[in-house]
1. Can you rank P, Q, R by distance in nm of label points 7 Å out along Cα→Cβ at positions 266 and 578 and just name the one with the largest value?
2. Comparing structures P, Q, R by Kirkwood radius over Cα pairs in Å, which one has the largest value?
3. Please compute distance in nm of label points 7 Å out along Cα→Cβ at positions 210 and 650 for structures P, Q, R and give me the label with the greatest value.
Structure P
Amino acid sequence: MAAKTNTLSDELHEGESDARLIDLHRIFGIARRRRWWIVATVVIILVLTAVAYTMVPRRYMGTASIALDRRADQIIAGQSPNQELPTDSPTVDTAVEVLTSPSLAARVVDTLNLQREPGFGQAIDGPVLSPAAARSRAISKVQSGLAVKRTGLSYAIDTSFTWTDPKHAAAVVNALVDEYIASQRDTKVDSRTNDNKLLRERLSRLRDEVIRAETAEAQYRANTNLIDVQKDSTAVQQELSFLNTQLATAQADQAAAEARLRAARSGGGNAAADFGSPVIRGLRQQQAQLSAQRADLAGRYGPLHPDLAKLDRQYADVNNSIRDETRRTLAGLVADARVSAGRTSAIRSSLDRAQGGLQAGNRASVQLNELQRNADSARGLYQAFLDRYRQSVAGEGTDKSNASVISRAMVPGGPVFPNAAVFGAGGILASLLAAVGVVLLLELLESGFQNRRQVEARLHVPVIGTVPDLATIPGARISKRDPMAPANFLVENQGSLFSESFRSIRSALKIGRPDQVVRSLAVSSALPGEGKTTISICLARSAALAGAKVVVIDCDVRRRTFSRSVTNDTAVGLIEVLDGTAQLDKALLHDTASGAYILPQSNTKSMNYELVASQAMFSLIQSLSERFDLVLLDTPPVLPLAEARAIAAMADGVLFVTRWRKTPANASELAVDMLAREGAKIYGVALSQVNLKQQSRAGFGDEMSYYHRFKGYYAEAG
């Protein structure tokens, strides 16, 4: 690859390219340059849009709105056996599906007799269909034209039908709404009728079941003497509670009597006094008094006192009374113990009988309860069905649809399709998109370089000259058939922009200055027809007019483009000089217009391709470099011919020519790489045949982009 001679410039350009990913100025420039393509594309698309608008069939839309009731209205509370739920969001979505169902569309077709209408059941230009096929086709047409949607989050539904006839558009949607409301009402009426029939049948069976259950209950009560199980059970339980209390009391009394008896028997007469007998207590007191009197008399008068015997008799009588009373008390205690035991036994017997009766009643009540539950269940179910049946019968004739019409469809006054505004906006958008596509396609097909920034970024070689196309310079009138016309224009208009472009090349190469960069310069290009020969001639004349001694060598053995441009009658030329058959001075031609010298190709048929790339050619270039200030080598194209690369390597440097927007960038890049491999040193690139007007409109940032600002500095031909 060639050396990067303008590294700083490349880095600046790359940094700017990275910072400006979207170059609006460049986009605007491309649009200006392609403006006629854009205008033509826009006009064509808009015309096609207008034609399509006039040819598209008109379609009309009828729209009706219905609302779903949020509550289920009931004239009698709870009258509906199938209780309706409040309307919610899924209910609205279900209604939308019902409105678009085939069954509802079929009802509309039958109501309006659409199977016989042209466009619905019968094709306008087709064969006559059978009634079944016509009806099926009409249903499909109705469904395809329907548009049903919920209005936001409300309980309103908009139903639309689009058709070519405005009257049918309104009639179909109105019929659809009416059929929907009627179908909802009919569904409720049919449901109520079926419910009443089922309820009547069920009530007849339930009545028999209730009678059987109540009869079984009554018979069981009679057989078991259970009039009221709950009441009888409560009485028995109360009796048991009383007997238990009595038994506890009797047992306590018995225990007390037996305890007193045992105490009396174990303690003798003294123990009897402990049971509270007042007689014994009185006798005990008398005994104690008599004993005290006797002791007092015996101590005072001695044992022989006559009163002592009297006291002893009284004491003996008291003791006998105590014994008698004690026997009577023991007999009473025994009798009391026997009575208490008998009472306890009697109470226990009554308690046992009551408990046995309660157990038997409980066993009987279990079965009775089962019979009561069956009877109660049968009565409850029968009563529930009876209530529902009465409510359902009372609600007959009150059923209505849960939907109501908000607005009916009116016959539309204008079509909804095509819409002029929509078509216009769509046409404008389509035309703009098409224009953008055309511009993008043209830009993609245009593979050449458009400005110096692209050249330097791809080839890594600085652009040292931009040569304008003479046809785009104001006032420049030249013949396209004359190959020397550009060179003659340069001589005749040395103050023109065209001449200035070559002075820029000379300035970049420092031609005619003490620090001149090259003495021999090969002018090369990747492909034919890029303006390489014209640049060689014009650069030679420009340098010669500036006072430099210049010679141009035509190195293209095959086409001799340079030589045929200067003169077509040359007996000797480069090949004859190289093979030694002619002297150099005799082969040189003098350009009287500028003072430059030309070494052409002779008009002979000699095709010695090896000679132009030989050592003799290198020696000739060196010899001419010593005699002339500048030796220009007009080489063949680099890509197809190997001698072009060899000749370029013999020169001190190479001026690489690429045609503006024509030469593929890949071809130029490949040619530069091939020249570098041959050892050629490329000093710069010249962009040829640049269209001033397009470059100025594109605004790519080259010097030619600002031509309209500095054109006053040039004296163009008038």
Structure Q
Amino acid sequence: MSPSAKIAALPCGRRAKWFVLAFWLVLLVVAVPLAGKLADVEDNEASSWLPGNAESTQVLEAQRGFFPVDTAQAVVVYERDGGITAADRAVAVRDAAAFADAPHVAGVVVGPQVSADGEAMQTIVPVDIGTGGWEDLQPAVDSLRATASDGSLGMATYVTGPAGIGADQAEAFAGIDGTLLIATVMVVIVLLLLTYRSPVLWLLPLFSAGAALMVAEAVIYLLARYAGLTVNAQSAGILIVLVLGAGTDYALLITARYREELRNHRDRHEAMAFALHRAGPAILASSATVVASMLCLLLAEMNSTRGLGPVCAIGVLVALAAMLTLLPAILVIVGRWVFWPVRPAYGTPEPTRSGRWAHVGGWIGRRPRKVWTGTALALAVCSLGLISLNATGLTAAGTFTGKPDSVTGQQVLAAHFPGGTGSPLTVVSNADGAERVRVTTAATQGVAGATDVVVKNGEAIFQATLADPPDSDAAKATVDRVRDAVHAIPGADAQVGGNTAVQLDAGRAAAHDNKVIIPVVLVVVMLILAALLRAVVAPLVLIGTVVLSFTAALGVSAFVFAHVFHFEGQDQAFPLFVFVFLVALGIDYNIFLMTRVREESAHRGTREGAVAGLAATGGVITSAGLILASTFAVLGTLPVVGFAEIGFAVALGVLLDTLVVRSVLVTALTIDLDRHMWWPSRLGTRAAAGEHRTQAAPQAPGP
């Protein structure tokens, strides 16, 4: 037995299997309590999402020297179509006094102020964010909404501004981990039942994937608590989907190969050892592409993007470990009966030899060039939908799939007051140049006014109201004008921040990340494929097909978002996230296919090897793709546009890659390129010789 075969046999030995199971059970006893604490170390403060070196981030840090606690402004808006009355003003004054006495209010309550058209009022309330980030905003804003006039006098009341919007976002994310976990598990259970058609077998992959998730969350909790790893609601939510989806994929491939080997070996321990020896390299390479792609996110300027990388990488590594040790041990322990009612007995024929994928492969083999050119053209047409892509960021209203109170209030506020009311620019400078900075800022086009300067310990701060809505392009242009103006004041050391500046800096950082990370991911994945397949042409072809799949999925998604769901646009990081997930996960299925094709081509020839490889892997990879696509589609159930868009696009891309790109396009290209696919590997020569040695119809024993 070769060294690699001996290593593969370790988890499924007659005694070792019990040690493996005991190890994971002990690990779970330790991990489950720690995994439950992951939400406690999530960092959802603005600075954890922003680029660390951005001017707006530095202003956030500078503000701490002026305010004893982190605050966000809530804007209580009152509106009456017939005009604000004296009684309305009295109500608003009474509300303001109540706000000032509330324990969660930190600072001076400003207002009520009546709008120029006399139809609205606003009261600005500084809310203590506390140490919990946006989660602490929700109870504070709920209290404001309960205190404010309920409209019984015919006057509509809303709570908006950064605090109101942040509270509604917190509500949208509330319980996100539990919601995603339950929905994802239900999807996986249903699809595993349909895949295995067994009342018992589905429990083993699900248990193994669940164990991987608990251990991954425990490891991430410890790293966040003691090693400074940044985790937020976004990365914690995606972790659940990725670990359960990718882990179940690996489980399907191992179980399918094990089922095949049970027909070829009397002893189930030998069957599993052979299955791990054959399927292990493909699964290792697959996980390596995902991990390497995720770690490329460390090059990002956006803190939220950079933090997502190691979180997902850890999740995939733990899922890999569970599927290569825990699952094989459990499968060997329970024996063949777990496959009931279709028990793979020794010596029985493999059903995939004449299955539907064998027929698909035969159809492709008769006209490979027409098939791949037609398929590529169809994907290119789908890519035209990219003209609908609007990844320039989402406004407050565009963040939600619905229309919460804060969004309505923001629209009312913009209709009656200067657009930037409630979300001002924050300008910091040294004390000596503060007044010059304030005068310059107030005189800049797009600024409606500026507050007085506050000086403390030689530093100064003031706020400026924008004339345009804070999340508009016009407001962002004003930020640039103000920055250019105040940076030109000698010796002032002025910096400009605030919510609009945050959006501007985040958009520019995301554009930088797209330009840097996407090429790096392509190069890294290309190198992994070249090492695995020991060829140059095959990796180039596979990378090209996955990129085409990505552009097609993005094009169709952008068209649907704009013309079916009527979303206003996409987050700046949307293309990067979809690219990384689709390239990493899309390459997975190509790896599973092409490693089997390479194995078959060594003795069948490339043309027959491609058809045999498709017949062997088609069913299991399709099942794996459906499960992974469905788990990402679960993100679409959340009331947050960013998650819904990522879930839809990745799910669509995985389906395209599984059903079209991998099964049709790659197979047709492999058949058409024939032995040249393996250049410069010696396999091309051996494959050509193999074609002359065999006259048998293309068959494969199983995945």
Structure R
Amino acid sequence: MPAPKTLMRLAGAVASSLGAAALLAFAVTTPARADADSARLSLARSLATLKTGNFSAARNHAQAAIKEDPNWGLAHAVLARTYLSLGDGLGAEAELDRAKAAGFDVKRAQQLYAHAYLLQGDAKRALRTAATVEPRFSGYAVRVGARALAAQGDFPGARQVLVDFLSVDPANSAAWSDLGRVRFDSGDIGGAIVAATKATELDPANLEALTLRGELVRGQYGLVAALPWFEAALARDAYYHPALIEYASTLGDAGRYGDMLAATRRALAARPDSAQAFYLQAVLAARAGNYDLARTLMQRTGEALNGLPGALLLGGTLDYESGGYEQAINKWRELVGRQPMNITARRLLGAALLRSGDAQGALDVLRPVAMRFDADSYTLTLVARAFERTGERDWAGKFLDRAAFPARDGSVPFGTDDSLAVLGGLANDNPDDPVRRIVFLRGLVDAGDNAEALAQAQALARMAPGAPAAHLAVGDMLMVMKRYDDAAAAYRHAADIRFDEPTMLRIVDALDRAGHRSEASNVLALFLSQNPQNIAGQRLAAHWQIAAGEFAAAIETLEGLRQRIGNRDAALLTELSYAYIGDGDDVTGLSYAKAAYRLAPLNPATTDAYGWALYQGGNNGAAVQLLEKAVAIAPEHAMLRWHLGQAYADLGRGADARAQVDAALSDPTFTDREAAAALLKTI
């Protein structure tokens, strides 16, 4: 296998790759057929459209040239080049073989063969072939070699090869886009943004760079901001498959399902066997509740998406819906193995294992999530049920108590079973590996060494300034240390590179805890303007709408969520109850409060909502019982005490009312202070 230095020796004689310019040089060869002029014209059109980025048209013109002269080797070579631009390695290899059979000099095509092997997933063969390329085509060969190194996991080697190459040929747009992709895949998002931007500036017809820019902008600014980049690529080639797939995915996440379906159909027109397009259509069908259609579409993907996280998640869901619990468990177990921090996958796998009777297996899977301070009530309830199955009712009770609690501490990283010595050794064995650094960081947090953990996180951010995870690690440590303003600043560094849901939630939480609610609201509003279908963002927006007294707006937000996620979410129904009561519709508010209480009778928030709804309807006696229960479960929650205090006051229990209102006012985070102070004057 050629090392990066070998590839750079190839680059030492950089002339021109076998791209459009080099192929034009081959046009001195003339077809032998009588319709040589027609074939030559078609091939010239192919080369011209290839240069402008219309790869599909270039392919069609090359095919026309071959139809006019089937034995013209150059035409087959040009057609192969268009197939490579379209990502079809098998088609390219076949055309290169035809070109060789027709007399085309195979020495001129080794870089194309190398690219074809790479697209077929044979990185080793691509590297071997790239090492045999003639010096005049070494630029292309170096690029293929670098991408082959990345495909084998050698991201540092791939980056170095491309950086060295660009020091010799800094105006090579294709090499810049290759560097951007390698950096993106290795987690250096900031570096990827720089490289992709440079690539598009050098060549606006670089479809790979335009598509990459769309992917990067999607993470950096949001879904809506990314769409014009994909559209720019499709404006040059309406059937460019990679852009169509990313475009369709982004449209779907933005809630534009009709446009998403249209984009997938165009992708299938461009590539009839497109597994990605069938997968996206399956996602669309599953979202609409048509699981039979979704299963049929997933079957059409064959084995092309085996092992991919999204396909495993959806495939397991479809198996589970049809009663194939073992198949679902196998898929989700593989997904958790590939993405051990995927909380959604762990929840699904834990629930499936519990249903299959493997309570201990469910506990093993859910433990890393349940041990987090911010564990959700559903996961905690699953763990409690699993402990019940194993006969450990004392532990079941503890987790049921946690599941019922309305407020949770801030998020912390996953725990780890490895010792600090082991984790430190792993980090020291490969100090340039950010993943191992972060794992070691988690070990330090679990051991309580926050100062050292912060120092490690800051060192990681200096080592990998373009990696959002590094800045998030710094912010997380500062949050643990309650340095909220500093944490918000660290999270902003991450958001400058990738502004996704986890980053948004961290910034909003840090700003809110630091007392900057208006700034936090602006961050949330910006995120939702780009990601209008985001559930976590909409939940938070609705909660703040209720807090601000914007009840009609909250109802609109929450009802939209209810239509999407159903009627089994107690927290959502609780918020709807508060919103309707605040808007003056006590009857609807009471119905939602009852439904929420039936789902979670031990949750103080749902209990309070039911009691508050009864209180608003004038049923003070029943209301007080529920409000007292809520306070008994969560006595430190100021809003629960405030509600109970108001009910006591109306019943003439002045001393009890004063005690509850004073307790609410003692909490500095309690916001309804003016009304509480006014009530105290009347008691």
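1. P
2. Largest one: structure P.
3. Ranking P, Q, R on distance in nm of label points 7 Å out along Cα→Cβ at positions 210 and 650, first place is P.
The numbers here are math on the coordinates, done by the rules we state, and not lab data. In this text the structure is predicted, and so the values were computed from the model without any measurement. Cβ atoms are built from the backbone, for glycine too; each structure is taken alone.
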